[in-house]
1. helix-only ellipticity at 222 nm (-39500 (n - 2.57) for each DSSP H run of 4 or more, over all residues; to 500) computed as -22500: which structure among 1, 2?
2. Check the numbers for volume of the Cα convex hull per residue in Å³ across 1, 2 and tell me which is largest.
3. For FRET efficiency 1/(1 + (r/R0)^6) of positions 44 and 132 (r between Cβ atoms, R0 = 35 Å, to 0.05), which of the structures 1, 2 scores highest?
4. Can you spot which of 1, 2 the value 1.67 was calculated from, given it is Cα Rg over 2.2 N^0.38 Å, for residues 60-147 alone?
5. Who wins on distance in nm of label points 7 Å out along Cα→Cβ at positions 52 and 268 among 1, 2, i.e. which is largest?
6. Quick check on the output: 20 is relative contact order in percent (Cα under 8 Å, 6 or more apart), derived from one of 1, 2. Which one produced it?
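Please treat every number below as a calculation from the coordinates, not as lab data. These figures come from a predicted structure and were not determined experimentally. Cβ atoms are built from the backbone, for glycine too; each structure is taken alone.
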Structure 1
Amino acid sequence: MPVTPDKAQRPYRGVFPVAPTIFDERGELDLEGQRRCIDFMIDAGSNGLCILANFSEQFVLTDAERETVMHAVLEHVAGRVPVIVTTTHFSSAVCAARSQQAEAAGAAMVMVMPPYHGATFRVPEKGIVEFFKVLSGAITIPIMIQDAPVAGTPLSVELLARLARDFANIRYFKIEVPGAASKLRSLIEAGGKDIEGPWDGEEAITLLADLDAGATGAMTGGGYPDGIRQIVDPYFAGDREKAKAAYERWLPLINYENRQCGLIACKAMMQAGGVIKSDAVRHPLQPLHPATKAGLLELAKERDALALRWGK
């Protein structure tokens, strides 16, 4: 039976990194490695997890593989931390069905981007509102709207606040567009109590500014939740100076991940530390250049990232 998250945990706060999807050298799912990855991320201080996001390479998985990963992770976590399942799809019906499956399996929340496909397939605001109406009516767990450049769909503060006002389970917002801090601040002002979770994204590259704007959660890459906790914990405890010092310490690694490595960074760190056997990504994605990987691991070692020693 799936473990249902305790509603008393809400509002969900803190560090909810995205878990990578683990493959072997042939590009097949490595479920044993996936479970070790999850154990590491929890041991590293993750307040919760997100799976099947873009940083999880959701776009290279079959529907059957998505379900396999979802069930493997949720069953292995077994309620230790809340798990957000990304259920994005262009189709309202498919997104709703995916979300119902996630809720039935024990997901704490679903994360969804507005409907888009390729560079030009978009729907107008009316279609976006109807899309989220269908989704909201299909499930009872919270919905996080992912406001990300990859969707190419403008989501105004007014529209996001309206969605929160009109649909009781649209309560979380991952803001990772340019000027994220300003948008978070405006969203909190416009939406008031309906904005249960204004969250930071994009590997925490603007984390301190976003916390200053009122962010209560951070959805980062999965390589160093321990480092992000060093920023978030003192900030929420009222010690901004300590949080700022930690942000300055970890920012070179955050920046290197964001600008040089992308979604492969966490896998490279986990492989180096014995968490997983392979840092393979699915073709046509390309592996990191050895020099790029060396630069990443140098920065991670300087900061004593747990990923580099967890499995040794």
Structure 2
Amino acid sequence: MSPIASSAKDAQKESTAARILGAGSAGIAELAVFHPVDTIAKRLMSNQTKISGASQLNQVIFKDAASKPAVSRFFTLFPGLGYAAAYKVLQRVYKYGGQPFVRDYLSKNHGSTFDRTFGAGNGKAMMHATAGSLVGIGEIVLLPLDVLKIKRQTNPESFRGRGVLRIVADEGFGLYRGWGWTAARNAPGSFALFGGSAAAKQYLYKLQDYNAASWSQNFVASIAGSSASLIVSAPLDVVKTRIQNRNFEVKETGARVIANMIRYEGPTAFFKGLLPKLLMTGPKLTFSFWLAQTLIPAFNKVM
């Protein structure tokens, strides 16, 4: 069988422990390195005014600490670290560790269908992308932690001295506000992430066993997947962030957010923060995805 014709039924099996350890390690490493970058991107996406100079950019990023010394300003980029730690590690374990389980199911039960529909090789890449998309939709289970993290990063006044338990008791399912937009963003974003990576391994490196990729091949594949994911999901990500960063009592719908963006800011508003995301969040996603793709097979070999 030619490498390019690798079948969707040829699934690589990793142990559950390897998947959890590899994905969790990637999430912890990502958090330690990139949390400040994530805060900057979220604040830029939440900004609704035109930034005309360095002084205003400084104000948007550092808020009340804009006039403080550089070291003090830097530490203001770590709000919501507890929420971020819980969310990011759980998210990466769920997403990077969960996608292989969905992939295994699709390979066992529908692998032949993917091959017939898209052709051998194409079917395998599409199966990886579809598994990623399904896992991405299910990620809304973790939405409350994401909401709390974003509010801490962009609108800490919304907490008004309340602790986590008090907020959960007061808001209940209100913490799932924007779940539809989150699912709508995650589906194509995760499809592009896993699909872009699989396509690179399939067509660029002609790999039958994706787990056999070297660390450098995984790195290139991760760049392909993460770049595609960020570009595809950018418009809905801006809408999701604006819904989630409002005060808890503000019940603005996604449709209203979109209408106001078009009316007052124009179509380019849907891509606010895209360049910082590609330059800063892009490496973050590439880094964690690369680690997960490298560590999961590595842990599987020694367990």
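1. Structure 2 accounts for this read-out.
2. 2
3. Comparing 1, 2, the top value of FRET efficiency 1/(1 + (r/R0)^6) of positions 44 and 132 (r between Cβ atoms, R0 = 35 Å, to 0.05) belongs to 2.
4. Clearly, the read-out refers to 2.
5. Largest one: structure 1.
6. Label of the source structure: 1.
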